[in-house]
Structure P
């Protein structure tokens, strides 16, 4: 109605006062146009454009939650300043992590971006409808060339890419420098044969025949979380299942030979204390007390050990059985099915993939970075311990599995085939071949149900 009122109003002004007509008409027309424009903008969306906000869920990684929040806030603010995209970060406790991502992958509420792990299993659970989203069309923007190749296993599944790795925990071999010098050994063990030979030289016994200092220590004994088991079968050239997650492979010569080697270290070569058969055994405490010389799978951080121990221990690349592998776990940033902000989420991942941002993330959680550029920074390169651990990344074997039943198969309690197989190997009750057949059948049953 406004355009029809204006001419009538103007004509009345012209009759009364011709002198001000021209100037006044310009002002009225301009005012009318501004009113019309404001009304149009209000009708279209409230007069202001809304910026995109993406949601992100992450774990409280690292030992300092306040540092975590502060450094993530710095990255988020820098990203918003560069792109105009806001990031709403929600940090969960690690104790809730497995359950959280399981629920997401079964169709529960999901963020746009997640700090995730065990991508292979969650992809299988989600079946292309929930959980991790493939990002093949954005592969160039994810810049996988910036990362150490071994770390990309955790974000790649059946040829598709699912995000970027951002932290990696690799397990180096550790050895006691002082005990090696006393035994006249100049270098860390390189092969399984070296483990046997060095272990015999380094083991000392008390007058009653009990081992005082173990040449070799195993982390968890019979009460393990399956990591020890996986470490040894992987170095022995074996896997738990085929890559398509259809066939269990625990009943193979490689698995049997690997487990026989471990059993012999304890019961034949006697280079590992039999205290590990006690459920209360703690290999970490044994190591920290100076009662073992070689830890084939140790922690990668110096904070894992008492300060007085650090001058006496060194990390090294893992030994080679059939192959040289180091147990590794990685966290990755990925996009979730259901998001309406794929482009904005990928931009956030690209921002985080830059060397300087990967370095900040590594500092935030006090862990090693899968980024090539960050790993070469003086923050790592100037430290001898870090340099040796970074060498292990070349041999990293992902802790991922292609089966949706992986959390059951490699669980941390009795009932898990890997857990029970390992305990029975150490307890020396049945032939290894019989154990392999038994636990292969259990694993196959779990895999079939998951299919």
Structure Q
């Protein structure tokens, strides 16, 4: 099979018809490109006009083992034939308990853990907020500029990646204080690592906790090991460990948002494992069930809700989603996809670095494992963000058979499935470089 294979430039006539119907009847959300899928397998998407495209978006890092993996499809079919719902927060079934046990054992820390299942990353973070408030009897949180933790009113209070995500929705949950993230390419303090001595972490203790966020009022600090929506920002070595120490020394919880960075994406099972930090709460979603709606907050058993009824939901821990999740984790283990992510991620980084050397509008290439991005600038001297060229490259890419997603102010993210065949990965990177070449001309 030749990929990509473009028979009619997307969006074709069938795609345009569906896009128009969608625009008429579907709520305005975050549409990125007029790609209309018919079916998909692995890392290849067929659209409704018969085009074959290479998927470097993985449904926003949801499909870490690719589209329609046969073992996941089989698990879904088998569970759906037995029962599709039984309100796992009110009653009991084996697959939910086994998945919770598995997640507890595979997340950082040897302590016993409990799991709250939801339907999304946002819901996992909302659960983390309530666990932290319930346990600490405090109501403030620290979070970071550039963060994305969700769009509901609690999680939105922690989100700070784009103004439009918050505009018009004030007041959100009170008590969230934001601190600059470790964005070394655009250090807000105009310092350089390592001579900065992690000033962006130290300032939390030196300034924020002594002024606007009294430690005795702070329940926890929310942090992404790699900022996702904010631009795939990778903090420098030692930063996460310093954040963890600040949390411990000041007696508030370290809450690790792994919704996008988890499950092998960074070349470790969890992004935080690039450090020695152990979170009190870890939230995950996206690729946990290969596209079926699921999120989870995994936390120390000793900070569980003290009584029944303080938190619950209807669809969390859905049996079909749990079966899909168990199958997903089986595939990741059997195919050693975490190690493959690290190895193939290094290869991706080398190829992207080669492109950076050739094209002046690429200001930065960054990432861990198969969570990679390039940031586009007007010039490397000014570092002025160039969203216009980023958007033009994204459009040119899908027209030539490569599905991409933007992030940050002017970045593109590259997040193919961890099991993408190397020849298809190379074909996608070739398309990407062709887009860069045309943009340069």
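State the single structure among P, Q that was used to calculate FRET efficiency 1/(1 + (r/R0)^6) of positions 181 and 429 (r between Cβ atoms, R0 = 35 Å, to 0.05), giving 0.80. Let's see the in-between values first.
Values: P: 0.35; Q: 0.80.
Matching structure: Q.
4, 21, 31, 27, 13, 3, 0 is what came out when P(r) over Cα pairs in 10 Å bins from 0, in percent was calculated for one structure; which of P, Q is it? Before the final figure, lay out the partial values.
On the way: P: 4, 18, 25, 21, 13, 6, 4, 3, 3, 2, 1, 0, 0; Q: 4, 21, 31, 27, 13, 3, 0.
The read-out comes from structure Q.
Could you tell me which structure in P, Q was used to calculate helix-only ellipticity at 222 nm (-39500 (n - 2.57) for each DSSP H run of 4 or more, over all residues; to 500) as -13500?
P
Work out the source of 18.2 here, i.e. which of P, Q gives that when mean count of other Cβ atoms within 10 Å over residues 69-76 is computed. Can you show the working numbers first?
Numbers: P: 15.2; Q: 18.2.
Source structure for this number: Q.
Given a value of 24.0 for mean count of other Cβ atoms within 10 Å over residues 213-220, calculated from one of P, Q, which structure does it belong to?
Working: P: 24.0; Q: 18.6.
Clearly, the read-out refers to P.
Computed from the coordinates by the stated procedures, all read-outs in this text should not be read as laboratory data. Predicted model only: the values in this text are computed from it and were never measured. Cβ atoms are built from the backbone, for glycine too; each structure is taken alone.
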